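Next up: some structures, all given as structure tokens.
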Structure 1
Amino acid sequence: MNVELLNQVVKFHEEVPARFDMDDWYEALEPGRASDSLLEPAPACGIVGCIAGTANILGGKLHHYTNYDLNIEIYDEPEEGWFKGGQAALELTKEQAQRLFYHTSTIAGYWNSKNSWPSNYSLAYLNATTQAERVAALKARVAHFIATDGQE
């Protein structure tokens, strides 16, 4: 498990909570634009994503370019996809990646998996009323994931 990169993912979202969204692998949004899945307008950088998407971006293996009209970076989807790219970047087994990337049992079921966030972290994320509360749920989830060596 690449704990250093995992902690960088948390720090990335702590710095700008509006970038964190477990409902999107990665999305480039017009800065300040409202989004159905964010609790506040899109951040100035335009980058919004989940754990896997952010690990792909911070891992530095994605092709990207600047959209000069919006003044944001646009990242191409990894060749192996967001899940496998994030799994590889974070050096996780498939089961560990499922436990970390699927924040609800419903999402896990959609992907034919029984692995997802423990319910207390999932509920903390889902019941959050601010992006900062969502990031607090992320931070607690990741700390627990690391402490259990990815087993929970």
Structure 2
Amino acid sequence: MAKIWADEEILFLKENYMNMTDREIAKVLGNKTLKQVKSKRGHLRLTNNFSNKPPTQEYVNKCFEEKGCILLTPYIQSHINLKYICKCGTLRETTFGKFINQKHGCKVCAGLEKYTQKQAEKYFEDNGCKLISEYTGANDELSYICSCGNESKTTL
């Protein structure tokens, strides 16, 4: 069964398809997937060639900021790595295409790569807590002192 589009959603799509990416439109609408937006835009014959243009530096900066990251190098081309500091504090390199499709930022944030002891301590410190056990892996329980003074346990 096809998803029904409200008149307001179609109007928003028609008014914004030239200055927003399909991904941005889907995000604003909230209840539509990227695939649904592309399909509806195609059905309405709304072509924008936006996806064929390279992103602007401002757009790249905005994408990094939205994920809490700091971009360190300018965007040049899609296949050239960008250096950035992830929200967890790790220095990383990736292409813009890979970054934009990551849900959790870097591999550390996604739980695919182990923190170092220092990174784990910094994570707790940044959240007003103090790590009091040794970090050994993403699935291992850690003891910490909460900002309220209570001792507790969690995993990263």
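Bear in mind that the values in this text are calculations on the coordinates, not laboratory data. Because the structure is a prediction, the values reported are computed rather than measured. Cβ atoms are built from the backbone, for glycine too; each structure is taken alone.
When you work out distance in nm of label points 7 Å out along Cα→Cβ at positions 87 and 135 for each of the structures 1, 2, which one comes out largest? Present the calculation step by step, with values, prior to reporting the outcome.
Working: 1: 2.9; 2: 1.6.
Of structures 1, 2, the maximum of distance in nm of label points 7 Å out along Cα→Cβ at positions 87 and 135 occurs in 1.
Starting from the value 0.55: which structure in 1, 2 was FRET efficiency 1/(1 + (r/R0)^6) of positions 79 and 119 (r between Cβ atoms, R0 = 30 Å, to 0.05) calculated from? Write out the running numbers ahead of the final one.
On the way: 1: 0.30; 2: 0.55.
Considering all the candidates, the number was obtained from 2.
Same structure, new question: Quick one: mean count of other Cβ atoms within 10 Å over residues 7-14 came out at 13.6 when computed from one of 1, 2, so which one is it? Let's see the in-between values first.
Values: 1: 18.0; 2: 13.6.
It must be structure 2, since only it matches.
Given a value of 1.10 for Rg/Rh (Cα atoms, Kirkwood Rh), point me to the structure among 1, 2 it was derived from.
Values: 1: 0.94; 2: 1.10.
Only one of 1, 2 returns 1.10 for Rg/Rh (Cα atoms, Kirkwood Rh), namely 2.
Given that helix-only ellipticity at 222 nm (-39500 (n - 2.57) for each DSSP H run of 4 or more, over all residues; to 500), derived from a single structure, equals -10000, which label among 1, 2 identifies that structure? Write out the running numbers ahead of the final one.
Values: 1: -13500; 2: -10000.
Of the options listed, only 2 reproduces it.
Matching task: 1.00 is the computed value of FRET efficiency 1/(1 + (r/R0)^6) of positions 39 and 127 (r between Cβ atoms, R0 = 30 Å, to 0.05). Pick the structure from 1, 2.
For FRET efficiency 1/(1 + (r/R0)^6) of positions 39 and 127 (r between Cβ atoms, R0 = 30 Å, to 0.05), the value 1.00 is produced by structure 1.
If relative contact order in percent (Cα under 8 Å, 6 or more apart) computes to 23, which of 1, 2 did it come from? Don't skip to the end; give the middle numbers.
Numbers: 1: 23; 2: 10.
Of the options listed, only 1 reproduces it.
Same structure, new question: Identify the structure, out of 1, 2, from whose coordinates mean projected area of the Cα convex hull in nm², for residues 15-70 alone was calculated to give 4.3.
Only one of 1, 2 returns 4.3 for mean projected area of the Cα convex hull in nm², for residues 15-70 alone, namely 2.
By the measure FRET efficiency 1/(1 + (r/R0)^6) of positions 23 and 143 (r between Cβ atoms, R0 = 41 Å, to 0.05), tell me the structure among 1, 2 with the highest figure.
Details: 1: 1.00; 2: 0.50.
Top value of FRET efficiency 1/(1 + (r/R0)^6) of positions 23 and 143 (r between Cβ atoms, R0 = 41 Å, to 0.05) goes to structure 1.
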